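Following this line, the structures themselves.
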Structure 1
Amino acid sequence: MRIHTMVLTVGLTLALPVVSAAACKVSVFPDSTQSLRFRQTTTSALGDATAELTFSDREVRGTILRWTQTFTVEGRAARDEVSSFRCSKEGITPMDEGTEFTGVQYGNDLAPDGGWTWTWAATGISASYDYRVAGREEVTVPAGTFDAVRVNYTGKVLSETRGELGPVVGTLWIVEGVGLVKQFEDDPGAISLLPDTTTLELLEVTKD
């Protein structure tokens, strides 16, 4: 799971009743009336790569949360994807055909000493992640300076061909009422094959 695959899922067509957005609490994207625009920078032996990610059109239908991700790389046409997650009081879990998930990828337990776990399994590869709240921390990104909750995480990957890999380590900075403002991940090559680091930073919050 890469940072940019926080919305790794395919779009689903669902005939479910529309409910209030408040029925689906999401720590990383809490407001249905806003769009979040990020800069993503990846550094590896192949060099640096920068792109922009925009999350917009948040919609809740029953227990299903959907939003549109627009991925833009300089010199290329923008690519849109609809991502789907299943909501619970604990947080949100991706919905992706061919992959099994347990736990929540983005949890709502941001209390001191809080946290959550998440696992995924696909053909020939699986991973388990543990997220732990480390405390409050001031963080500065292009969108401004925020008093954020810092969540550190560790992931272990099991590949049928390469054995046990990792650990993948990272940090989320989450701000109440805004959502995810920064994410950092260091992958020693467990998922991306080549070691890399990826940083996601909030550029702008736009009210619809």
Structure 2
Amino acid sequence: MTLDVRRAHMLDAGIELFARRSWEEVSIEEIAAACGVSRGLLYHYFRGKRDYYIASVEHAVERLHVAYTDPDLPATTQLRVGLERFFATIAEQPETYAALRRVAPADEEAAAILERDRQEFAQRVLSGMPKPGSGSPLARATARAWIGSVEACGLYWLRNPDVPSEQLVAILSEALIASMLAASRYDSSIELPASVQAALRPTLLGDL
């Protein structure tokens, strides 16, 4: 194994450990055993248990990072594809998603890693909107609120996989559109893409 490949394998083991228990509860001996290396070799790659945990969180984010969709696709297609990939990664890597959801908000270093990922996610959501609405503080706040609902929905689905993911994709898609429409009532700079407006059902638009 190359150094990078061995390190990745070791972090994969960490994700499985931290999906079930906090990093404080896992001993350095357990980590070494899960990685299949000696304690001395573990310290060759990481300064200690805390360093290993933070690296595992970063590795988990990378593993679950939803691939960028084609920016030339209609905004509605990008939204649907992105959500489909989100649920697909949860299905393929449930322990990775569980490990990230166990990150304590009070753990500022680990939480900052998730915050950076949320900011990137929000920027991708807003990038599909016409300017200047994409730079609206209210639009950003709305996007962040929606991202919170996506994360909560993903955690619920992880524990209750009997709910069809395609239904959740549809509901979350409509929720984002409805939220941005509501935000546009208070900030005239917020405008939804033409493809999104064309996809709206008349009843939804009329009700809002």
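Observations on the structure shown:
- Entry that produces 1, 7, 15, 19, 22, 19, 11, 5, 1, 0 once P(r) over Cα pairs in 5 Å bins from 0, in percent is calculated, selected from 1, 2: 1
- A value of 0 for helix-only ellipticity at 222 nm (-39500 (n - 2.57) for each DSSP H run of 4 or more, over all residues; to 500), calculated from one of 1, 2, originates in structure 1.
- If distance in nm of label points 7 Å out along Cα→Cβ at positions 111 and 135 is computed and equals 2.0, the structure in 1, 2: 1
- Distance in nm of label points 7 Å out along Cα→Cβ at positions 103 and 127 from the coordinates reads 1.2; which among 1, 2: 1
Computed from the coordinates by the stated procedures, all read-outs in this text should not be read as laboratory data. Just so you know, these numbers come straight off a predicted model, no measurement behind them. Cβ atoms are built from the backbone, for glycine too; each structure is taken alone.
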